[in-house]
1. A value of 5.7 was derived for distance in nm of label points 7 Å out along Cα→Cβ at positions 41 and 201; which structure in I, II, III was it taken from?
2. Consider the structures I, II, III: one of them gives -14000 for helix-only ellipticity at 222 nm (-39500 (n - 2.57) for each DSSP H run of 4 or more, over all residues; to 500) as calculated from the coordinates. Say which.
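What follows is calculated from the coordinates using simple rules that are stated; it is not laboratory data. None of these values were measured; they are calculated from a predicted model. Cβ atoms are built from the backbone, for glycine too; each structure is taken alone.
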Structure I
Amino acid sequence: MDSLYFEPCELPQEAEVLRGEIRDFLADNLDPYSPEVRSRSWAGGDPEFSQKLGEAGFIGMRFPKKYGGHERSAMERYVVIEELLAAGAPVALHWIADRQSGPLLLNYGTEKQREMCLPGVAKGETYFCIGMSEPDSGSDLASIRTKAVKVDGGYVVNGTKIWTSEAHRCHYMIALFRTDSEVEEKHKGMSQFLVDMNTPGVTARPIRNMAGEEMFNEVSFVDAFIPEDMLVGEEGKGWQQVLSELAFERSGPERYMSSHILLHALIREVSQNPTERSAVAIGRLIAHLATLRQMSLSVAGMQDAGQDPSLAGSVVKDLGAVYEQDMPKIAHELVGADPQLMGGSDFEKVLAYVTQATISFSLRGGTREILRGIIARGLGLR
C-alpha cells in the first residue's frame with residue numbers, strides 16, 4: 001500500500017515579498033466591487049484586468065522567459081493566487097490557461113504550439129477552456145465518445161463536450177477526443193488536441209445557471225477539421241496526459257478559497273452580536289481552512305521539487321469541496337438570514353450566490369466519486 005503524507009511546507013521569503021507586491025497591485029488596479037460581485041471572483045472575468053495582471057508579471061509566472069514567462073516558483077505563484085482570491089478579483093478568463101493549459105503545453109506541446117499560445121497567455125490576452133466531460137460520460141472521462149478520425153493532413157471531429165467553462169469567450173480548447181475506437185481497454189485510444197475555437201464546425205452554447213451566469217457551455221463539433229500539427233503529445237496517450245493536467249487543477253488555493261468572500265461576510269455579520277456558538281463555528285471554519293491551506297502548500301512544494309502531486313492533489317480537492325459546500329449551510333444556521341440575490345443585505349446576497357455556486361464545486365476537476373476512486377487506487381486499495 002502506498003502512503004499519503006503532506007510534508008509541512010513554509011513559504012520562502014521571496015514569496016512573502018511578492019505578497020506585498022500583489023497587494024499593492026490590487027490596491028491600485030482592482031475596482032471597489034461590492035461583496036456580492038467579489039464573491040463571483042472565480043467565475044468573474046474582466047479582459048482589462050487580466051491584461052493589467054499580465055503586464056505586471058502575475059500570469060505565466062512559471063513559464064520560461066522565452067515564452068513571455070517569469071520562471072518563478074510554484075510557491076511564488078501560490079501567494080499571488082491566494083491574494084487574488086482573497087480580494088475577489090475577476091480571474092476567470094485567464095485562469096485555466098495560466099493554471100493548467102500552459103503547463104500542459106510546456107510538458108507535451110510542440111515548439112510551434114508553445115510559441116503560438118504561451119506569450120499571449122502570459123500577457124493575459126489568450127484564454128483557454130478544457131474539453132473533457134461529455135453529456136453521456138460525466139466525470140468518467142474514459143467513456144468519452146467524441147471521435148477524431150484521421151484524414152489527410154489532420155483529423156475530422158464529431159461529438160459534444162459539456163460543462164466547458166468560459167468556452168464562448170476563449171480562444172483555444174485543450175480537448176480530449178477518441179482517436180481509436182477499436183481498443184478493448186477504455187483508457188486507451190484517446191488523444192489531446194489544441195483546438196482553435198474559431199474552427200468551422202465548432203460551436204459553443206452557454207448554459208445559464210441558477211445564479212444567472214453563463215459560465216458553462218455545451219460545445220459541439222460537426223465535421224470540424226483539426227490540423228495534425230494541433231495534436232498535443234502522442235496519439236493514444238491522452239489519458240496519461242489528462243491525469244497530469246488534472247493534478248494542476250485539483251490542488252491550488254481555489255479549491256478552498258472560492259467561497260472565501262462568504263467567510264469574510266459571515267465573520268463581519270456575527271461580530272455584530274457575538275455568541276459562544278458563533279465563536280466555536282467560526283473557529284472550526286478557520287481551523288479547517290488552515291489545514292487545507294497547509295495541505296495545498298505541501299502540494300505546491302511537491303511541484304517545485306518535481307514530484308508527482310496527483311494523489312495529494314485529489315485529496316485536497318475532495319476535502320476542499322466539502323469545506324466550501326458546508327460553509328453556506330453553517331452561515332445560514334448561525335445568522336438565520338435567508339439568501340437573497342435581489343434587495344437583501346450584502347451578507348444575504350453573498351450567501352445567496354455562494355449557496356447556488358457551491359453545488360458545482362464537487363463537479364469541477366472530477367466528482368467526489370471519481371476522486372475517491374483515484375485516492376483508493378493511489379493507496380493500493382483498489
Structure II
Amino acid sequence: MDALILSVGTGGGHNAAGYAVKEELLRRGHNVEMMNPYDLKSSKTSKIIDNTYIKLVQTVPKAFGLVYFIGDAYRRLPWRSPVYFANRRMATVLKEYLDEHHFDIVIMPHLFPAEMMTSMCNNGWERPKTLFITTDYTCAPFIEETKLDAYIIPTSQLWNEFESFGVPRDKMFSLGIPTLAGYKSDISKSEAKKALGLSESKRYILITGGSMGSGNLVKIVRYILKWREERHADDIEPVIVCGSNRKLYERMEKEFSQDCVVIGYTTKMPLYMKACEIFMTKPGGLSSTEAASAGIPIIHITPIPGCESKNLRYFEEHGMSIFAKCSEKSIKKALDYLEKSENRDKMVMCQKKYLNDKAASDICDLAERLVEEKEKELVLCS
C-alpha cells in the first residue's frame with residue numbers, strides 16, 4: 001500500500017499524530033510519504049503559515065481563542081468557511097502532485113489538507129481514498145464541511161457532537177488519537193532515568209510550555225520550587241522542556257538552571273514521561289493523549305479557549321487529569337493531591353480505561369480495509 005500523510009505544522013500535535021501512523025505503516029511494510037502540502041507551492045509559504053500560528057499562540061493566546069469562537073459561530077451559517085476557500089487554491093497544486101505520484105490513500109491529521117481534498121471532490125476530480133484524524137476531543141470548526149471517506153474520532157462519546165455538526169455517522173470510527181510506540185513502552189522508571197542521565201534518587205516533575213509563553217511558565221516553576229521548599233521535598237526536581245522556543249529556553253536556563261533540569265527541543269519525550277512522576281502541560285489533545293499512553297499523572301495548566309478547554313473538560317470528567325490555575329494556591333493544591341500514591345494510581349487507571357493505546361494500529365487496519373475495498377470495486381467494474 002502506498003500512503004501519503006498530509007499535515008501542517010500549526011502546533012506539534014498534528015504532525016505527531018501523522019508520525020505515529022507513519023511509524024505503524026512502515027512497521028507493516030507499506031510505502032509512506034509524509035509532507036506539508038504547502039511545500040508543493042513553496043517552503044516559504046508553509047513556514048509563514050506555521051510561524052504565524054505559533055507566534056499568535058505564544059504572544060496572544062486569547063486572540064487565538066477568539067479566532068476559534070468566531071469560527072465556531074461561523075460554522076452555523078449556510079455557506080462554506082474562509083478556511084475552505086483559502087485552501088481551495090491549493091487543490092490544483094495537490095492534484096498535479098497526486099497525478100504524478102501513485103498513492104492508494106491520503107491520511108490527514110489536519111483540517112487544511114482535508115479542505116484541499118474536499119475541493120478536489122467538489123470539482124469532480126479523481127482522488128485516492130481519504131482518511132481524517134481528529135487530534136482534539138471535540139469537533140473543531142469546519143471539519144463538518146469536508147467530504148472524506150473516513151473520520152477518526154477519539155471516542156464514541158463524541159459521536160453525537162460530530163453528527164450534530166454534519167459529519168455522517170457511517171463514516172465515523174472511534175479509534176482514538178494515535179501516539180508513537182515509545183509512549184507505550186514498558187521501560188521502567190529507573191531505566192528511563194538512566195537512559196536520560198537523570199538521578200535515580202530524585203523524583204521529577206515534567207513541565208512543557210514552549211507554546212505557553214515565558215511569563216506563566218516562570219510563575220509556575222517558582223510556585224513548584226516554593227512548594228518543594230515548604231514540604232521539605234528535597235528529592236523533587238522540575239524538568240522544563242522548552243521545545244523550539246529559544247527565548248523561553250534562555251530565560252529558564254538563566255533563572256532555574258541551579259534548581260531544575262532545563263532542556264530545549266528533544267525527541268526523547270517518551271523517555272521523559274516514563275522517567276517523571278507528574279506531567280504539567282497545556283491540554284493539547286495530542287500531548288495529553290501521549291501522557292495518558294505513557295501512564296503519567298497529568299496536571300493541566302493554562303488552556304487556550306477552544307479545543308484545549310474542550311480537551312481539559314474531557315480529561316477532567318474522566319479522571320485522567322486535574323486542572324490547576326496559574327496561581328500559587330492552585331499549583332500547590334494540585335501537587336499535594338498527586339503526592340498521594342493512591343491518587344496517582346487512580347488517575348493512571350482512568351487513563352488506561354478511557355484511552356485506546358492501540359489507536360495507531362487500529363487506524364492502519366482501517367486504512368488497509370479502505371484500500372482493499374477500492375481495489376475490489378475496481379475489479380468488479382473492470
Structure III
Amino acid sequence: MDANNKMNKPHEPQGPDGSPNIQSFIQIQALSKEFNGFKAIDQVNLNIHKGELFAILGGSGCGKSTLLRMLAGLETPSSGKIILDGEDITDWPAYERPINMMFQSYALFPHMTVEKNVAYGLQKEKIPQPEIDQRVKKMLDLVQLGDFGKRKPDRLSGGEKQRVALARALIKNPKLLLLDEPLAALDKKLREQTQFELINLQEELGVTFIVVTHDQEEAMTLASRIAVMKAGKFVQIGSPTEIYEYPKNRFVADFFGTINIFDAIVIDQDDAQITATFDQSELILKAYTHNTTNIGDKVGIAVRPEKISISKDLPVDANITVSKGIVWDLAYYGNHSIYRVKTESGRIVQVSTQNHKRSSEHLVEWNDEVYLSWEQNSSIVLLD
C-alpha cells in the first residue's frame with residue numbers, strides 16, 4: 001500500500017473545530033492544561049476515527065507533547081474530557097489505559113536482548129511464557145526483525161532500534177498507540193524508508209496511531225489527517241491535501257511548506273473568487289477564497305513556488321497572473337531547481353521547477369529578465 005492510498009482513505013466528516021460526533025473513536029473535549037497560570041493546552045476539541053493514522057503537527061513549545069502525555073495519562077488535564085471507545089478515561093491512571101506510547105528516545109533496556117525488550121510488558125503482566133514466546137516471535141516477524149531476537153540494542157542500527165521500540169509498544173495490543181517524534185533520530189534516507197514501513201504496519205494491524213511531529217513532510221506522508229497546532233490550540237484540521245492547498249491563515253500557509261504571500265487589496269469579489277491589486281502596483285490578480293471579503297479589504301494572496309512558471313517570454317494566456325522581474329538567486333537540487341526572482345516592486349518571489357531533462361544549463365540564469373505566471377486557481381486568499 002502506498003502513501004497516497006493512505007492519505008485518500010475515507011473518514012467521517014468533521015467540522016473545522018474538530019467538534020465531537022458519535023462515530024469518533026477518540027474524542028478530546030474542551031481539554032486544557034495549565035502550568036502556573038500558563039495555558040499549554042487551551043480548550044482543544046478533536047475527533048479521531050478508529051484505525052486512523054492521525055498526526056499532530058507543530059513547532060517547539062506549541063503544546064503537542066503535553067497533549068500526547070495527557071492522552072497517555074502522564075499528565076492530568078486542568079479541565080476537559082478524553083473519551084476512548086465510548087469510555088471517559090480522563091481520570092484513569094496510565095497503567096489502566098489501553099494505550100501505549102513510543103518515545104522519541106526509544107527507551108530500550110541496554111542490558112536486555114531484543115526479544116526480552118519486546119517481552120517486558122507481557123512478563124510484567126504474568127503472561128505464561130509459552131504465550132509470550134509466541135507473541136514475541138510473531139511481532140518480531142511483523143517488524144522484520146525475526147533474526148534479531150538475541151541481539152542487544154548496541155548491536156542495532158537506528159532503524160532497527162526504532163522497530164524494536166515499535167514492537168514493544170504494540171505487543172500488548174493497545175487500542176491506541178502514541179508516537180512522539182518517532183522518526184526524528186533517523187537520517188533522511190532511512191526516515192523516508194521507515195515512513196512507508198510504519199504506514200504498512202499500521203494498516204495491517206488496524207491500530208489507531210497518533211503521531212506527534214514538527215516535520216511537515218513526515219506528517220503529510222504518514223497521516224490521513226493532520227491537526228496543525230499553535231500556542232496550545234488547533235488552527236486547522238484536515239487532510240494533507242486540504243491543509244497544503246487550502247491553508248486557513250498565514251501561519252498555516254507559512255508553516256506548512258514554502259509559500260509566497262503577496263499583500264493585496266480587494267477590488268471585486270464573485271462567489272469564491274476575488275480580484276485584487278497587489279504589491280502596491282497596478283497589477284491585477286484573481287484568487288480563490290473560502291471567506292467573504294469586502295472591496296478595499298487588505299488580504300494576503302498565497303501561491304506555492306511549484307505553482308509558478310518562469311520564462312523569458314511574456315505569457316499570452318488571459319487567465320493567468322503575470323509579474324516581471326530579475327533572477328536574483330538560483331540553486332540546483334538535482335530533481336528540481338529553486339529560483340528567487342526580484343519583481344519590479346522589489347519583492348522576492350520563490351519559484352520551484354522540476355528538472356525533467358538531464359542538462360548542464362538552467363532554465364534561466366542569474367540576472368535574466370523573466371516573467372512569472374500562475375493560474376488563477378493556484379492562488380488562495382489569506383485573511384490573517
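1. Going label by label, the one that fits is II.
2. Label of the source structure: I.
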